[in-house]
Structure 1
């Protein structure tokens, strides 16, 4: 009975110290090789209430006083062993909540390092910023990045738990965090999946490769694409083109992921669109016959820089970065080969018929138009009708492949029938 009375008194005192129903604090954690980094967001008014002083919006809140306050209230333990907490930076920004409207938010970036031999993946997270004074406040804790758990999120991540006052005992309790289910294999598997997903969603990467493959089954005569070059010749060329593209993007993926060279994103995205335009022109009329391998490898270098941007911001250590590059690249290759395997048989069939010329020209012109639309969008930063159409239509890509397959089989059968009838008539 005494506990419930005490809880009620504490609750009332909390309301007296701060009566506004402000949003909860949100803490996101990222597990690195030897440390955990965090980002904590909380209402500025709650900080004022906890410190019992007016902040005046704290235009310069990144001060020793506040760093020490947050360091004292953000702690982690392995048993009785305290981790070292460093407050990296503090800032403020405006935010909006459906219940309270506009409010000012404090953001704290911090790093926690366990003692030597400490368990990085199982610990007690003792975070009591604000809640040590305002008992009605709560803290939502999320896991944002953890390589061994196969988690990499641009959003809040996966929920780990809530830190809040337990009114039955009249105090808040730290959060026990257990990430021991993670493993090297799970992290590697996630990198493979991430690579596959990146290609699956990378319309521009796939379009470049497919357009470059369009004339790969044909021979060149008098600077024009002519007849079908034969199955063995075609497959050899296709294999070399895909391999050259793979070698090219693997080199710059490694360079970019290691941080040796990181060009701005916009020029790379524009150059990727340019690579599609050049390939489309080549599919219409040979501009580099017999040199497709070098072109595929060269443009692969550009595409690899875009791939590297996915890994470069993860803050991985040497060992996890090496496995990430290997797994991510493997995922890219698996999905790339899968897509190529879906399309190549129909190109081989169709290129043996008179209809292939029309198909090739139509596909090349369409790819050229799309590439120009992408160039304009990526240079200006303004979406246009064509890029919006491609984005919406991409979900139906599998049906386009089915249509190409049906069309190819139909044309091939029609061609064989025509040849058979000619022989009979003779």
Structure 2
């Protein structure tokens, strides 16, 4: 692909979407430890109108990109003059060819028809912190970048969740109530991502939970064959807007055809393009309410600060009466949650990574729990400490990746 990222030096406007310490079972970030900073970005060198057209879906999206920078917290603080960072910070990012500078390693991928596929190794030449989602018009910028203020702010404003897609509780309840009762769940092997389908007794797709597929820097974890979707009208419930939970929109045929029930969260350029496209065809149902119950389904919206802990958690009751819990990348539920805290079946949170709190206790010892994870992923998931907590709680673990002599592949939960 002839990507704009292959130019000698590229400048991007990006929203920080993920901060993750690499290969650590400690949830406290150490400023000298290696951290992956991920950005949902757009080419700065295009005109403002072209950028807005890319975000709204009026153009082909070729100027959209995902960027990952691997550095230390201390080093990024020194480059930007900041003391701390949060998801939702907007940056001006300068990238150059790998080896031409002593900058931190970076990887970037431009949007293609089937997603963010090509992983281009680059180097971080410079990064300028612009503002945070909550206050884009308040914080002063240095005189050297004042000319960019209007463009970046207008891009950030264009990335707000579509207000016309925030649906009433009854609309989502009616959709879910009319679905068939699920018999079992299939946890698809999508490498480093998360994609679960609830199936009826005749193996028809009822509803999908997340729509994950690896992005470029984890593409090596992808299976040779993509999941095959038969029921293009099956709705999709998205836990949160992390790319390894939504990339199937681009990568897996059929997933973009159904209605998407999603948390109302702040978005970057590429995520907003998905939201805007779905919204224009009335297939985006934004959930802002805290809780709803509909037939055999319960949805609970957490209120944390970051993507992981401000998304939708789901409980489904199967034909057998067993209950399955899926929390995406969130910490598990507290005893005050409206969802069951003692499920029969479980998909491990965050691909088996570290988490806060405790593991829910199963209704029976050695109940099945599936870890959806890609071997050799850049995050070093899963955490052995986190896996042991699940075992100690009484869960029997299986994996979508290869586990010893057990080959990789999809896993079934239930009936």
Structure 3
């Protein structure tokens, strides 16, 4: 009820802002934004709060029949990158409308760490914003079956690629990467996708590992057999047991990861894994994204709930197109990773199913970004206080399908959709 009232107030304020500030598009620089909808799109933050629209950038993103992951803005807020068809990494400066540099980073089904297409791709900006960590492998075409393990790569701003030392492990070939921060550390999978090779090969002891891709080092190993929920998953497709995962680099330089395998497995480099009950494991009709706090102590879960709908693709039925009543439930929650304890949650009533981008947490640990359930043409993005889950301010999403995140050590927020990137300043003196 509180969230519904907040949404109504936000929509009213959005209308007031549109009416009161018709020249917002002229007040804020819109670089390379020539189309009317790019010049006129209202991106003004709603209500009082720390966010202030700083600039809008428009770029030409080529149309393709193949899927692309949502672009991500660099840590310094000056560049953008996205993965096209899990095969081509494209990077450009935000202020260059069509200056893309293409890098061959063919990863195919190895591009995602988890089984779901919602799982994060194996690309990440370097901390200095000068390059992107990625990977590549050889494959049989047109089937795409792998003929070699993943090979870690690092882009160079002159358009070349730096091939990093191969990562090797007795468990099998490198089959997955989840970057932990921007300094070349990652959580890896070894021997988990033997069925995706030609020829196929068995990997009897699939394992996770914490690796330093820059130096080609394996720093720690966790075998599937050491995890109760995975000990019998060596045969078939072991990676299919991994729903999602998140990772971060701790202050002491070690890596901590959260593996969602039907249970939450918290593994810190140099320590034994800790298993926690996944509070949402039995919720079949929703899906979620997870992201860890920078200090590795908490996990933010964004849940996309909604009523069941009957969709008939071939045979018409009387109940085709029907939808269950609205669903009330948790759309975002923060949990302690020591014991899984719920720290706070945000609830909402959702009228129809939707799907949004992963949540984001600022590097300074002050704020998070989550998508609110859409009720109109454009969703709202909530800036949330990480400490208590309070919605501090909202901003209109640039489209129904968008990405979002933080830059400049948490001093900026970015949103992106269809070649349009909006940058907001986070002004601490205006925090509510």
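What follows draws every value from the coordinates through simple rules; no lab data is involved. Please read these numbers as outputs of a predicted model, since none were measured by experiment.
Source structure of the calculated read-out (helix-only ellipticity at 222 nm (-39500 (n - 2.57) for each DSSP H run of 4 or more, over all residues; to 500), -18500) within 1, 2, 3: 1. Comparing percent of Cα pairs over 28 Å apart across structures 1, 2, 3, the highest figure comes from 1.
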